[in-house]
Structure 1
């Protein structure tokens, strides 16, 4: 590998790890970023390390991850008795929490967003609203862990595929 190949490969690893961080930071599109790194390095290397089938399987993993992410939060919230308002509150709380307090804000915002929405909009008692908040939080955390695992698998696959290939072509010229 040339120095430029190593630089692009290293940048790919950094972006892949940023994608893994996207599992817990809502403003980073984690798995789509992982897939785009695979796509970009594929173009860079003339598809030497991998090709169509790798991109197809990676794309399916990303799609399944996106669907499961949405379902995990909703299922967790519903299992603990959350209403639609509680699920929306959890989502809004997570976004506001991460903006103002980063990762702790994501956790607190998800819980308190669901809880406050249940109290204000569905007129639930504090204990029932807290259960909804807990369900939304557990669903959010389960979805985050699932997204993280998918991103780490894609990152490991990227590293393995590129390193097992041995080299990528240098830029012409």
Structure 2
């Protein structure tokens, strides 16, 4: 249902440049779920955690993670583009999920979350300070094939997904 709704909205609102179903599944849905592998590798128990997806766009990785973890996490999506926020609100109703959409720039959000994740948001030196301001405990930055020296990370190696996820645990 998520895939069909994404394709329907994409015809008008250009939510993703990827049009092929198989590629959408691999590069959006499967890639999003790799966050769960990283959390498992790092020994992070998600039960009861608040998870925030910054720059959620069409809901990746937040919505697939909510589908995967169900009510074990409390999900908030931050997205500054109104048409994407509308899509996320519609998707929530269509999928019968419980999550919150904050439709504003992440820099203007004055809340903290246990786990903050982003995907394709920008250069690490710009993204990490923003994420630190939103995070109480953990930060995950999905970096694709680029590994950032000096950071702890998870290396994801699946047949269809090979990527790195920066992992930062706050000590405060």
0.97 is what came out when Cα Rg over 2.2 N^0.38 Å was calculated for one structure; which of 1, 2 is it? 2
Candidates 1, 2; helix-only ellipticity at 222 nm (-39500 (n - 2.57) for each DSSP H run of 4 or more, over all residues; to 500) computed = -10000; producing structure is 2
Matching 21.5 (mean count of other Cβ atoms within 10 Å over residues 104-111, computed) against labels 1, 2 points to structure 1
Out of 1, 2, which one gives 31 for relative contact order in percent (Cα under 8 Å, 6 or more apart) as computed from the coordinates? 1
Taking Cα Rg over 2.2 N^0.38 Å, for residues 48-111 alone for each of 1, 2, the highest value is that of structure 1
Which one of 1, 2 has mean count of other Cβ atoms within 10 Å over residues 56-63, as calculated from the coordinates, equal to 25.6? 2
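Taken together, the values in this text are just the output of simple stated rules run on the coordinates, not laboratory data. Bear in mind the structure is a predicted one, so any value in this text is a computation, not a measurement. Cβ atoms are built from the backbone, for glycine too; each structure is taken alone.
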